[in-house]
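These are the structures in question, set out in turn.
Values in this text are rule-based calculations from the coordinates and carry no lab data. None of these values were measured; they are calculated from a predicted model. Cβ atoms are built from the backbone, for glycine too; each structure is taken alone.
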Structure I
């Protein structure tokens, strides 16, 4: 029988990049077109079966935006990993990668950080290239995945890859 462990994971990014939708797609397999603004933090749970361990993820969906960046540092305490999300249709949301990386590293230098570029399904509105993502993520020392909370593309893969890196698989 596999051992069971519980780990805290945080989703970070600017307003309306799709953090809540990514969590909902991963945990419930659902997508809602209506914008669901997060107030403070919402915690969801999902178990991921890895080779050596059953990882019970406590997924903290944190409100986006600069005003919460410094005041809600306590939400990041104890996090084993973070998914930092940008919106492929809004180039300015890429700035969040460096800001949130700095915040996570200040609280836990060993946390695993993975970068997501969401809204892959909105191809006509796309403003961020794969080259831009590769260059920025390399400079931050992390990997990235393209995701679509709407279609589910890359969503399970993102959470599973984060879980594997947290557990060293």
Structure II
């Protein structure tokens, strides 16, 4: 039978000639001792359970701190990697822009060189055409002179190979 504080307070012992009934008092004291012993055991068990729960709670808190620190570290690392990737991307873009500008400048210079070469070639062609036309004109003129000379030579031959006629005088 569980003993409560009310049981202890309300317990009344019968009086006998020389005081309380000794057996009832001893029985009640044994019951009180058993109840107190049981209460102490339960209290110790509860204390152990409490301590185990407190240790478990501290372990969970420690794990939580570790997880929070790991998460914070992972976030910092992710931010660092992101910043590093951003810097690398910006460097690559700057290099690409610089290379594109170099290629563009090289292309412009090549275009200027080609345009100058085209102009020189046009001038050379025009000079060549002018010289060729002058040469052709000179050859035509020479051919004309030769034709004229050939005509004169023919007429002279024709005169020298024919017998002199009556109107021609002999010297």
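Things worth noting here:
- Largest in FRET efficiency 1/(1 + (r/R0)^6) of positions 21 and 133 (r between Cβ atoms, R0 = 30 Å, to 0.05) among the labelled structures I, II is structure I.
- Cα Rg over 2.2 N^0.38 Å, for residues 13-76 alone derived as 2.46 - corresponding label from I, II: II
- Among I, II, structure where distance in nm of label points 7 Å out along Cα→Cβ at positions 29 and 109 as derived comes to 4.3: I
- Parent structure of the calculated result 48, 33, 32, given that Cα extents along the principal axes in Å is the read-out and I, II the choices: I
- Each of structures I, II was scored by distance in nm of label points 7 Å out along Cα→Cβ at positions 93 and 125; the highest score is held by II.
- Among I, II, structure where helix-only ellipticity at 222 nm (-39500 (n - 2.57) for each DSSP H run of 4 or more, over all residues; to 500) as derived comes to -8500: I
- Parent structure of the calculated result 0.9, given that distance in nm of label points 7 Å out along Cα→Cβ at positions 101 and 141 is the read-out and I, II the choices: I
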